[in-house]
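Chemist: What follows is a set of structures to go through.
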Structure 1
Amino acid sequence: MPAASRTVIIARPLDEVFAFFADATNSARWRTGVKTITAEGVPAVGTVYRQTVSGPGGRGIPADVRITEYVPNEKVVLNGIAGPLRPTVTYTFAAVPEGTQVTFSLAAELSGLKKLLMNGPVQKTMTAEVSGLDRARTLLETGVA
């Protein structure tokens with residue numbers, strides 16, 4: 001199963017950092033693969049985000065997600081509901097003396113032909129996605145990504 005995770009410390013208060021990541025529309029500001037994203041409601045369990053991500057050859061691929069777990073200032077979990085890949089996206093948060101610790105994790109279950117053909121490319125994409133957490137940190141700390 002392809003999976004990737006990254007943890008960073010962001011020199012901003014926990015509630016501010018949580019609010020930024022809980023609103024997935026902000027992901028277009030720091031995740032380079034997100035072409036468009038809109039929310040169907042405010043961040044809460046059940047909220048759906050309609051997004052298009054970059055696919056092979058730069059073409060757009062639907063990759064909608066739904067919030068399935070929402071614990072203020074602690075955790076947000078989104079699950080893929082559209083597109084060829086249905087990942088689980090998890091953000092966890094903790095207050096630390098330097099600000100806020102954020103962990104961004106991605107995982108996807110692949111089976112059959114998808115597992116055989118897509119495991120390597122999916123792993124590469126997930127590793128690149130979690131590295132974007134550094135851009136989010138810069139954006140939150142300086143206002144510039």
Structure 2
Amino acid sequence: MRRSERKQQDPDLGVLASRLLFAVQGELFAALAEQGHAGLRPQHGAVLAYLDAEGSRATDLARQSGQHKQVVGKLLDELEALGYVERRPDPSDRRAKLIVPTALGLDQMARSDAIVAAIEERAAASVGEAAYASFKSLLRQVAASSRSLR
């Protein structure tokens with residue numbers, strides 16, 4: 001059996017995870033575009049998914065997202081130019097900057113939360129609430145164990 005056929009019939013964890021990621025991102029960013037956030041791209045999710053409403057440090061965003069600081073810095077520059085975030089002095093450390101969502105950023109965060117909740121509700125309805133809860137629990141465990149192997 002050819003490798004491509006095997007991947008279709010019995011996809012590995014990476015293939016399954018990427019299919020799920022791309023499906024969720026596709027639906028999320030299409031819905032956001034329809035709701036007035038057309039300038040956002042899935043790459044921006046590396047920052048927006050981890051941004052606190054009260055503000056976050058860029059180093060924390062990089063650590064949480066698993067992205068290099070330079071990548072996060074570029075995404076922050078783009079999001080700042082699009083009007084989603086602003087950089088402010090961190091009151092607890094004058095040398096550091098806080099990345100704080102603007103009103104547009106807060107709107108995007110609320111809409112994203114609602115869209116993802118709807119995606120999850122639909123998934124739970126399709127496989128059953130208990131099965132979906134078990135799936136999420138197992139996925140969290142696999143993700144946590146993957147991080148510990150690094």
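Here, each number is a calculation from the coordinates, and none is a lab measurement. As the structure is a computational prediction, the values presented were derived from the model and not from experiment. Cβ atoms are built from the backbone, for glycine too; each structure is taken alone.
Chemist: When helix-only ellipticity at 222 nm (-39500 (n - 2.57) for each DSSP H run of 4 or more, over all residues; to 500) is computed for each of 1, 2, which one produces -21500?
Modeler: Among 1, 2, the structure yielding -21500 for helix-only ellipticity at 222 nm (-39500 (n - 2.57) for each DSSP H run of 4 or more, over all residues; to 500) is 2.
Chemist: If mean projected area of the Cα convex hull in nm² is computed to be 8.1, which of 1, 2 is the source?
Modeler: Answer for the origin of the read-out: 1.
Chemist: Of structures 1, 2, which gives 18 when relative contact order in percent (Cα under 8 Å, 6 or more apart) is computed from the coordinates?
Modeler: Attributed to the structure labelled 2.
Chemist: Assign the value 1.00, calculated as FRET efficiency 1/(1 + (r/R0)^6) of positions 10 and 98 (r between Cβ atoms, R0 = 35 Å, to 0.05), to the correct structure from 1, 2.
Modeler: It traces back to 1.
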